[in-house]
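Just below sit the structures, each encoded as structure tokens.
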Structure P
Amino acid sequence: MSEPLVIIGNGMAATKLCEELGACGLGRYSVAVVGAEPGLAYNRVLLSDVLAGKLPATDLEMKPASWWAKQGVTLLYGTPAASIDRESRAVVLADGRRLPFSRLVLATGSHPIRLPLPGADLPGVTTFRDLADVSALLAAAKPGVRAVVIGGGLLGLEAAIGLAGAGVATTLVHLMDRLMERQLDATAADLLRQAVEARGVTVRLQAHSAAIEGESHVTGLRLADGEVLPADLVVMACGVRPNADLARATGLTCNRGVVVDDHLATSDPAIFALGECAEHRGMAYGLVAPAYEQAHVLARHLAGKPAAYPGSVVSTNLKVSGVPVFSAGDISGEGAQDIVLRDRAHGIYRRLFIRDGVLAGAVLFGDTADGLYFLDLITNRTPIAPLRAALAFGRPALAA
């Protein structure tokens, strides 16, 4: 008899886990995937391209229905999980059905952060997280519409550039003094700002959102200094928080996310978590690459093969409307030497951070072709002494 394996969440992490389980052999398990969204898993990274009209929503689908059928996976989407009965080992769905499990995987992703601003419940205020959000924005993106996007991180940039690409007059407001302050140094952030503004987005830095104006609908965003930015749409794209709601309600150990060990197991050895909802060694990664690494490890562990997750080196690769930015590792600069390459004529900037003889972090703008090469050096802690003279020129120069 196959053991029932239930995966809650039908996003990118769950899809990758099923793919990895297929590679390891699914014979031991009968797999069911439960999802709250009404369709097949899709690529959230490309939502801004749908918003900008560059891709139809159907192109985001990660795997066709035939692939899931061939894998032997039962899909139950459009019906969210309501609770977990740990005592009887069952997932209770919102419609009352019960799915027994011998192993359960939480791949519940994240919630978008909604700032508790006055007026945040007005029509015209939305987040930028899923296809439903994009559909609402597309319906509202008509000629003459003005939008304000709150948040200068990855989500905010994707939303702002997507709206501008759809012909909406868009202003991006950010509390900090530079865009993507966690991933970029001041120079790269300034280059990014210029590139974003060249794509039709007005950028306002060090702008503190105070309230959303309007009575029956949004009319503007009021800043802390009293200035009101006219707006028909306000998009909150200022980050996400792990969706640990089910885990917390059923008594699993949670901090920001669902706490997992090196096998991605929670405080209940029959229940696992991966992706944006999981917290490993104090880190809750809100990115795709760590989720895929976790899926590989978890699939092997569930298949009875040796595997352990050591954590991930965080990297960001921004590819929105041709804005090429890459960041990886520790770019704080504390106790590090740096190598800087700047080609103003071609808009290329590279800054590499070296600590204890290895590459600790990298920031690239304008040419990110060597991003994965630098990420590999960071991850493997490769000694760079023999490479140092030509390191900033990347793999091709070193190979030559």
Structure Q
Amino acid sequence: MPTEPVRTCLPTLTALAISVALVAVAPAAHAQGLERPVNAEIVGHITAPAPLEATDALVNSLRYPPGFRLTKWAENLDTPRVIVVAPGGDVYVSSRVAGTITLLRGGERATHRQTVLSGRKDVHGLAIANGRLYYAIATETFSAPIRADGSLGAEQRIAADLPDTGQHNNRTLAFGPDGWLYESIGSTCNECDEQNPESATMLRMRPDGSGREIFATGLRNTIGFMFRPGTDELWGWDDGTDWLGDDEQREELNLIRPGRKYGWPYVFGNGVLNLYRDPPRGQGTVEQWDRDSERPVISHTAHSSGMQIAFYDGKRFPRRFHGDLFVTLHGSWNREPPSGYEVLRVQFQAGRPVHIQPFLTGFLIRTGEKSWARFGRPMGLAVAADGSLLVGDDQNGIIYRIDHPPRPAGARAEGEE
């Protein structure tokens, strides 16, 4: 599909361009005396890479670090989304399109497949705790006991009145070391004044749904989040606002703390102010909002569309990968050239991210001067019981397995130290 440029001059806006603008200011720790221009021009692009089948030749062209091996672990799945692994090694995969949860089992390849839930439209987020599988749809959250054979018992609805979804209906779940269930609630829009205080937040509740409260605010759409193993640190990848140009708003990796706000929709990234919108009366100025908001710990290319994240705590990868964070990037539609369509490695040192680099790339192919194709959109991500990394592609219904086979004694893989 050819790239379509969209130019926006504020305050006059076209129908395609959302009413928000980029203010060109240097990143700062806090807003101090920032001037907001009355006019700004934004050039945006719509670029939709054409979908391709994942042929063996294309899969063999994927790039990843030396010493690793990539294989198809499961195929012919219906739009697999979130992946979770049970303590015994069973793998559960949601499909919001099919309205199903599928159980998969196997070693180097999935050899058992069973639908354990059907008829749940928009089922997405999954989490496992205390022998129960928790799953979220657009406005409700459920749990069900996991039987010995991996199937599910009678479900219990634990939350029934979550906010309307609007633009972002992909609810995701995770349990914290405190035993509470955390649920990400995306914004209803690209940027707006939300009417429901639970929209664009991180919620938490007890496993039975009681005690529900807002944990953090100002998070536009944090689909991927996880507690760093062995700590009470909640890390989340927040997808940035569209229509701010090709390079804004950058994707954010946030350390999400209780009671904190994270900028959206009035402050973007490292202190970029929303030119068009001010907080509602009684909620302070945009400058005050900026002073009260947390900065991202590290950021990445705009519009990449981060999905599931996973800290690596397995034993199959080399030691230098232990404790690092992996992120699936679903891929952009609002950027030229496109971004995402890959898996990232976020290197952690002393408990903090210091560097982001590609780990699995090659799903995106340039087919012309301004045309692109793709044979995968990475979505689900989990560390399997054997320490391999499972990567789901919801475009072609594949779950890939990335392993690092042991080397013979004395051997050294190409490119490794």
Structure R
Amino acid sequence: MTTLLGVDLVGRSVLVAGGGPVAATKAAALVADGALVHVVTPIVCEAMLDLTRDPHVEWSQREVSVSDADRVWLVVAATGDRAVDRALCARATARRVFSVCAGAAQEGTARNPATTEHAGLRVGVVSTGRPDPARAVSVRNALAAHLETADLDLRTRRRPAQARGRVVLVGGGPGADDLVTVRGRRALAQADVVVTDRLGPTGLLRTLPADVEIIDVGKTAGHHPVPQHEINRLLVEHAQRGRNVVRLKGGDPFVYGRGGEEVLACREAGVDVEVVPGVSSALSAPGAAGIPLTHRGTSAAANIVSGHEPLDAHTLASVASEEATLVVLMGVGMLADHVAALRARGAADDLPVAVVEEATTDRQRVTRAGLATIVDIARERGVRAPAVVVVGRVADPGLLVPRTGVGA
């Protein structure tokens, strides 16, 4: 029977016998765990040579001796010579030192589990009977995928009395629940409080434990029930109470998300803050509609602007001359103004326009027309926010259609 046991090797001496790739891999893991590694081998591979430059690694360039197993906390026998490895492990056992035999696990008294780390947890898989490393790795990989994608409660249960809280700004992506990043999902699984907008992957909120506090500060056009300074105050106050706070935003926090203001508010209050980038709708909405923002021979640049302001002279010139694609976020309200400004600057009436509503969700809808007619057609179809407007030849639905048949 094999017993799983977490061993603290920080600052403790460990012997690694061998200089090949297997020994290097095991030595690197030990160094990462804070051990003081003594490598004994006459020749080392390139990976081990790089590792010997670490101040926590000592290399004795000679053949290993069984006496090297004395006065250490753990022995890793990976010389590739089974007789030598067996002798080292036997010596370690006689000295009541645990040992790992890389070539034949049954010769040692310990085994290296196949491990994965997630949210401050390390999960290991080890065979309980006959060693089966490949099987352990396969199961470890499945567990790693589950930890990264499943709806788990990863909140810290034991905290020091004066534990400091923190704020994590999570870019939730354009709307679909499965377009949030793995890191963003992990932050949600560790949250005590979630301050959320109406956009982004709000469906994930239903997967959180019932006692996670959810504060809705969502805004709509012309209606901001919770002003930005109040959102900043909520983030800071909850963190100062020792709580893990996630600020869940649609898209990316730093792309028209006012994430910079929230970071400043936290730092000015002395609150730890982290930003988890998200998939911006500026890039994902066109992609979900099959529109490349750049395409060789069609467009080599893209201008991303806020739809709440008039288009500046540089943007008007580059889009009207068809040197760049225009992407307008939050642009439904001023669509008519932007179209009029582009036409006045000389943009072609047939310049393709696409309006992508609720991109990546099952409610996604794309409205297409030329510059001269897009306003009327959008009005007839009842286009509304949230939507992303794309202007340029890349929005032509025939752009990605093969000209000479399928596969040409």
Relative contact order in percent (Cα under 8 Å, 6 or more apart), calculated, reads 19; among P, Q, R the input was structure Q
Comparing P, Q, R on distance in nm of label points 7 Å out along Cα→Cβ at positions 101 and 277, the highest sits with R
Matching 30, 18, 15 (semi-axes √(5λ) of the Cα gyration tensor in Å, for residues 117-316 alone, computed) against labels P, Q, R points to structure Q
Comparing FRET efficiency 1/(1 + (r/R0)^6) of positions 181 and 245 (r between Cβ atoms, R0 = 25 Å, to 0.05) across structures P, Q, R, the largest value goes to R
Note: distance in nm of label points 7 Å out along Cα→Cβ at positions 133 and 197 at 3.5, derived from one of structures P, Q, R, originates from structure Q
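Throughout, read-outs are computed from the coordinates displayed, never taken from laboratory work. A quick note: this is a predicted structure, and the numbers were derived from the prediction, not measured. Cβ atoms are built from the backbone, for glycine too; each structure is taken alone.
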